[in-house]
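The structures come next, written out as structure tokens.
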Structure I
Amino acid sequence: MSGNMLLLLGVAALAIYMGVHWERARRAVSDLRLSRQRITGLRQVVARERGHVAMIWGAAALALFLAIRYG
């Protein structure tokens, strides 16, 4: 093999190697974006559930108060 052919093979191997890493980095960024959206959605669900729990506690406390006071 001549030096030029060896150099071309080296450049081709480097291009493949860099392409694989570029694709992994691209996928990681898109996965991170999806994870952030999922986390935002979960935070909204948690806030909504906390509101529901607060309303349930309030209704239960009111019912207990009314049962003790007038029952």
Structure II
Amino acid sequence: MLHKKLYGYKDQSHQGKYTYNRPGLLQEVEGKKIIDAVLLVKTKKEAKKVTDLLHEHGANTYIFDVLSKIEF
């Protein structure tokens, strides 16, 4: 369930006749998954949203401020 909330998923109805993309929290805050267990977001406010979701599911988090040349 955490994976769907964080990354989103494709939803189908009527035996696959209709397909819907359901965005996850990373799409809403315009974040990126860099590698396994490493997420990059633009602001501290967005980081709080992501960490709150992770804490709801019992995950440990570490937050670092970085300067990045990665474009969103």
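If helix-only ellipticity at 222 nm (-39500 (n - 2.57) for each DSSP H run of 4 or more, over all residues; to 500) is calculated from each of I, II, which structure is the one that comes out at -8500?
The read-out comes from structure II.
Which structure, out of I, II, was P(r) over Cα pairs in 5 Å bins from 0, in percent derived from, given a value of 3, 13, 8, 9, 7, 7, 8, 6, 6, 5, 5, 5, 4, 4, 3, 3, 2, 2, 1, 1, 0?
That value comes from structure I.
Given that distance in nm of label points 7 Å out along Cα→Cβ at positions 33 and 49, derived from a single structure, equals 2.8, which label among I, II identifies that structure?
Only one of I, II returns 2.8 for distance in nm of label points 7 Å out along Cα→Cβ at positions 33 and 49, namely I.
Taking distance in nm of label points 7 Å out along Cα→Cβ at positions 9 and 25 from the coordinates of each of I, II, which one would give 2.8?
Structure of origin is I.
Name the one structure among I, II that FRET efficiency 1/(1 + (r/R0)^6) of positions 17 and 57 (r between Cβ atoms, R0 = 35 Å, to 0.05) of 0.05 was derived from.
It was calculated from structure I.
Read-outs throughout are calculated quantities, based only on the coordinates presented, and are distinct from any laboratory measurement. Owing to the predicted nature of the structure, the values given are computational and were not obtained by experimental measurement. Cβ atoms are built from the backbone, for glycine too; each structure is taken alone.
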